[in-house]
1. When helix-only ellipticity at 222 nm (-39500 (n - 2.57) for each DSSP H run of 4 or more, over all residues; to 500) is calculated, the result is -9500; to which of the structures I, II does this value belong?
2. Given that Rg and Dmax of the Cα atoms in Å, derived from a single structure, equals 21.6, 68, which label among I, II identifies that structure?
3. Matching task: 24.4 is the computed value of mean count of other Cβ atoms within 10 Å over residues 61-68. Pick the structure from I, II.
4. For which of I, II does relative contact order in percent (Cα under 8 Å, 6 or more apart), calculated from the coordinates, equal 11?
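Bear in mind that the values in this text are calculations on the coordinates, not laboratory data. Keep in mind the model is a prediction, meaning the values are calculated, not measured. Cβ atoms are built from the backbone, for glycine too; each structure is taken alone.
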Structure I
Amino acid sequence: MKIINNILLFFSTLIIITDVAADHHWEDVKYSTVEVRNNIFVMMAEGGNLAVFIGKDGTFIIDDQFAPLTENILKEIKKIGGDIPKFLVNTHWHFDHTGGNENLGKAGTLIVAHDNVRKLLSTDNTIKAFNKEIKASPKQALPVVTFSTDTSFHINNETIHVFHVHNAHTNGDSVVHFKKANVIHTGDVWFNGFYPFIDVEHGGSLEGVIAAATTIINLADEETVIIPGHGPVGDRKALVEYRKMLALVLDKLRIYKLQGKSVEEATEAKPTKELDATWADGFLLPDQWIKIIYAGLEMP
């Protein structure tokens with residue numbers, strides 16, 4: 001089941017990346033909406049995991065998946081007692097997390113994100129790993145409020161701390177911590193159960209993802225519910241295993257760097273061979289993953 005879920009999850013993303021979105025049957029998308037704690041829900045459909053927090057002060061959401069899904073997302077939110085979101089936090093700039101920004105911005109939602117998210121959404125970009133060109137977003141899709149290090153929301157009897165983690169999945173990642181509820185949304189710092197895409201072209205790095213995972217682990221305890229950017233909802237123990245896997249890969253790749261190995265040589269060495277049985281059932285094959293992250297590796 002895990003393998004099937006991961007393949008379906010990333011197949012939806014590949015549909016967009018390969019520019020055949022017009023043929024995608026968005027009306028057939030099914031939602032899985034589950035309350036994780038204290039009126040905080042995780043909503044899984046296509047794209048990144050969306051979180052919804054509802055209460056008397058208004059609806060707060062984290063990420064918004066793809067533009068064609070906004071109407072259905074709002075219907076799902078109403079089913080659980082929410083309304084048009086008052087606040088939206090983008091955990092980073094990728095289109096499977098920000099695709100609904102324009103629709104929600106026009107509806108009156110206040111969009112909040114790290115400074116670099118607005119910068120990246122404001123300009124044309126290319127993700128060479130997928131040969132994908134991304135046009136600049138219209139004004140209504142851009143974050144209205146941005147921050148450099150962190151910000152906090154005080155809503156629905158909860159304190160929500162949103163803080164930047166440096167050069168992790170991208171150069172503009174944010175982690176969202178519901179302090180009272182003891183719930184954390186990691187954005188794409190965590191791909192639960194499989195090798196993560198790291199956008200090294202836009203400031204991401206394997207070292208940064210490991211550092212961000214460490215920060216979240218230190219913030220969490222055994223009772224913390226942790227919502228990843230992709231994959232099933234998890235906990236501190238699962239995130240520790242993820243960090244351990246990444247650290248093992250980093251150690252091997254750093255040796256290759258010191259030896260002056262090219263990306264082709266590093267890939268041919270199969271540095272993830274002993275890990276693939278557990279971690280290689282996502283949308284990136286091991287060789288693809290190594291080719292992507294090796295380019296952004298820093299020398300020790």
Structure II
Amino acid sequence: MFATMECPQAMSKVSNLYTILQNPGTVAATHSGSFHADEVLAAAALRLASPSLSILRTRDQAQLDEADVIFDVGRVFDPASCRFDHHQLDFSEARENGIPFSSFGLIWRELGVALCGSVAAASRVDRLLVQGVDAIDCGVALSKETPLATLMSISSIIGGFNPGWQDDASPEARNKAFEQAVSWAGSVLQNTVREARGLEAARAVVKQGMLLEAGRLLVLDNGAPWKEAVLGSPEYQHLLYVISPDTQTKWHVHTVPDYAGSFSNRKSLPAAWAGLDGEELDKVTGMTGCVFCHRARFVAGHTTKDGALKMAQLALQD
């Protein structure tokens with residue numbers, strides 16, 4: 001459970017979101033299925049502002065419509081009504097340095113000053129933590145040329161458990177902080193070991209996949225991670241798209257990046273698909289059952305395996 005952080009007594013502006021979060025019974029909603037750093041940290045920020053906040057994970061539109069706050073889903077950005085999605089094609093919110101906002105950044109922009117006590121402190125958190133998460137989620141590569149943005153390292157995160165100069169720095173407090181850091185690090189280490197084992201096992205799954213269209217399409221029967229097995233392997237040098245299922249019975253068409261960690265693709269999905277979903281995407285593709293295409297054109301979805309395969313074949317012709 002997060003500790004409650006007080007809102008400053010004197011502020012130039014209290015966001016509508018912060019006000020809503022103080023109401024008992026407020027419900028925030030985000031998407032179900034796999035979670036990512038942006039909505040996890042957005043949820044963490046919401047809980048900092050309202051420790052007892054109920055957070056619902058769903059894709060049912062009726063349930064989303066009933067929520068007081070919606071983030072990272074819904075395809076609506078409207079701070080006045082506490083809607084904070086960034087996946088819609090017309091979304092254009094970005095910082096002066098060009099880094100766009102993900103759901104974490106949008107929530108932090110509303111709550112940061114209240115949680116930190118000053119614009120300067122909130123801006124520092126944005127620079128040290130939020131912008132890097134937003135950049136990764138939006139498919140923007142950070143480089144030395146990107147001003148005022150960084151990525152927090154595991155060392156800096158663990159170091160942050162130490163009491164600050166303004167905190168109780170007694171031996172007892174330091175020992176408590178050490179145990180908190182060890183507990184957090186233990187979870188990270190367990191997750192890393194599990195991921196490493198999974199990646200090695202995934203190589204065999206990828207090897208069993210079906211290569212089609214002269215090696216440009218790879219069809220997998222489960223959602224095993226494939227990038228490490230594919231990138232750098234001569235066998236997959238012509239591969240452009242990978243088709244695989246997710247945990248919600250959808251089938252995804254993934255683009256193959258140029259190299260590990262890259263946000264550029266060997267062949268992006270068609271520009272006409274970008275940011276569309278449902279019937280709108282059906283009309284453009286001439287198909288039925290399309291689910292979505294990410295606005296950055298690196299992944300799309302269909303309700304069936306055959307439909308995903310057809311989408312990938314259409315993308316090859318584009």
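1. Details: I: -9500; II: -11500.
It was calculated from structure I.
2. Numbers: I: 18.3, 59; II: 21.6, 68.
Working through the options, I get structure II.
3. Values: I: 24.4; II: 13.6.
Considering all the candidates, the number was obtained from I.
4. On the way: I: 14; II: 11.
The read-out comes from structure II.
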